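Next up: some structures, all given as structure tokens.
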Structure P
């Protein structure tokens, strides 16, 4: 099997899983925007953001180290020590952090502007433990390239936690508090299932604990903590500033537009990001840098083939999509959706373009870039939000992502560069722009039907133009159709 086919196969597994998770996001989006007030929806987003940031820090980059070093420790036949050491370390970090945060919340709750925050953050503190441990165990599945089992748990975790959260919010402990209590109960159940899967491999004995393994894992992963932390700050610090300057109502509108943009882009980002590292590291070790660079060239071209039409198409249908999914009370969030979609598309490119820094083990460079970008992002938000409201926060996000991407490409390509196929990517861009105008021209004045027709029209226009002008892709599609036909003869 070729390297690209291996990537496509594993990415397709992640894509199916991510598509199912995205579907859950789209299903829950109209439910949560309706069962919660705009204020409560904004509060839910604020607590969820705090949880994301805490989990990113508490894991200390261990999941990244697991994916990076798993093959090496397996080759050295020291996997039991690697698994035991990393899992025990994350367990200790998570329990300590969760307990500390609960104590801090109790001590500082008198200073909270909204007294509903304290109990919500206390529940989130316990979610830190279940989230960190589940993420760590699932990272082992990813490193082992067990994409189907990984998908199973990813989908279970997403749907079960949402279902429990919604049921609790509707019937048991009504409101946003019930939503988080349901997530805590279901998260604990998923963790127990994962522990049962790994019960024979997690052998926590004294002889299996290694300071050297812990040190090397932390040295690689810890700089990425701050890169991930910075990414979350870059994504979510504006929500704290909107809450401070504008209040919970505008925060709810902003959160709705931002969440919808995130649901759309994640379906492309995560499949590639999760499948990519094990594949290109295998190519680098077994075939050398030349083959690895050619792999990145092809991968980036195919990624842009999908990213460009999805981004522009989503902007074209965005207003109707918001009306259908969240109701017309959230239409103001359309401006947020446009700016954030473009910004996240720019950021999505860096998951491939930054690979040189991972290959050369210079992850601290990403850390430095992210910290600088975050500082600039906060400054832009402080200047823009009071004057332009939620649109100012969205513009700040877009500007920050562009700056981050430019810096990442500059430093990464100094370490490990590969050829960019500008001609074909230009074809995809031109086809996406033409598709955008065609989609905007479709107006049936019927919300859901209009979105469906717009999507179908856009897909036909884009596919036709790309196949007309990209002879290489046209040949691959024709060959695939011939092989499929021969299998059915």
Structure Q
């Protein structure tokens, strides 16, 4: 018993110190690296990455479940990640959040276990088990992790919540109460209000624009509606199971057949198509928060799908514009002007075109100046070729980040699963560093001119309209909203 507790403690320490295991396919956001000045001195040798990277071994079960395994024997740990290739984008139009509710409720009871029993068994094993269906995505992720000697039991628990959920009404009532409070709190968050309005500006009245459930959809959710969603989309022929850690392909296959082999195939709905029109004329959206002392600013345009050949060049261009603390937006708005603690840009991409967006949070008094500098940097990267050193620093930073990510077997497995999910070339990651190195100044400018589409730029400002409305109106036609998302006033102005 003492030895078991010691191993459990070691495992918990490992979980806290390790990088995260493969998650659902990300929207490829090039995230900020932190609020420190990068000096570009990292000794990165691109040639070190011109090798064939470890790839997951793959097998398909008789019921259609794809199993991908990446062995890593340095630690006695195994992690699982199941991607159901249906999520929030599959929500019925009148029931936003149904995929999320379904995922959140998986652990709340099965035909074999109550929620308390699931929690107790996980605690005894020292294992984790989570599920998520993120808005704006069409994938649901169920992940689990444990020590190798608990791999069998952990997968059994995972399979139970995936295959046999009951969505008990009493647990749903408690969940609904918590979520209704969370929705109220969410509407007080200026960052959320900015994201919500920007998504609607880019995607209009489409599933990609939905950022959260509504109180009405929460109240309307029932065990029956979740069971119907589960029966429609949770199927082995609509899923990928990733396994990473101290386990062989044969062992992983045997466990998958034992616990998921009885999962029945389903006649899946016809694949959805995502009609993204884009091309809306430039506009400014003012979301009024009376009394706010700062403005949350987003400015961006429609971008690309994950499979687009411009993905890597756009990654480089975004890194230069605002992809970190050494990028232009941060250096201009924070280091030079002192307007903000941080200013960044990022782009996302998925099975439908994502967006490229710049963002910052500033004091009311410098809202005008901040918008001016955002516009200046967007125009500059379009109109002026990037200098050789700045381009080289950006590419070196991307290659360094990629190299560090290869230290974690979970990240390697996640990359293999991403290739499978999107249908990318099997050697995509082998060639990544070389493709980054190919991007030159002319390509960066071409990409900037193509995707920083100023005639169709959508700007969102969340703040006190009485304090910043006049400044905001300098930058385009303005449409005004309250914090509930309702139009409160519309006025037309011309660009300055």
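Read-outs throughout are calculated quantities, based only on the coordinates presented, and are distinct from any laboratory measurement. Model, not experiment: these values are computed from the prediction.
To which of P, Q does the computed value 121 (volume of the Cα convex hull per residue in Å³, for residues 229-460 alone) belong? The read-out comes from structure P.
Work out which structure the value 15.0, 46 belongs to, where Rg and Dmax of the Cα atoms in Å, for residues 117-188 alone was derived from one of P, Q. Comparing all candidates, it corresponds to Q. In this comparison of P, Q, the computed figure 20 for relative contact order in percent (Cα under 8 Å, 6 or more apart) is attributed to P.
Which of P, Q yields -12500 for helix-only ellipticity at 222 nm (-39500 (n - 2.57) for each DSSP H run of 4 or more, over all residues; to 500), as computed? Clearly, the read-out refers to Q. One of P, Q was used to calculate P(r) over Cα pairs in 20 Å bins from 0, in percent, giving 21, 58, 20, 0; which? Going through each structure in turn, the value belongs to P.
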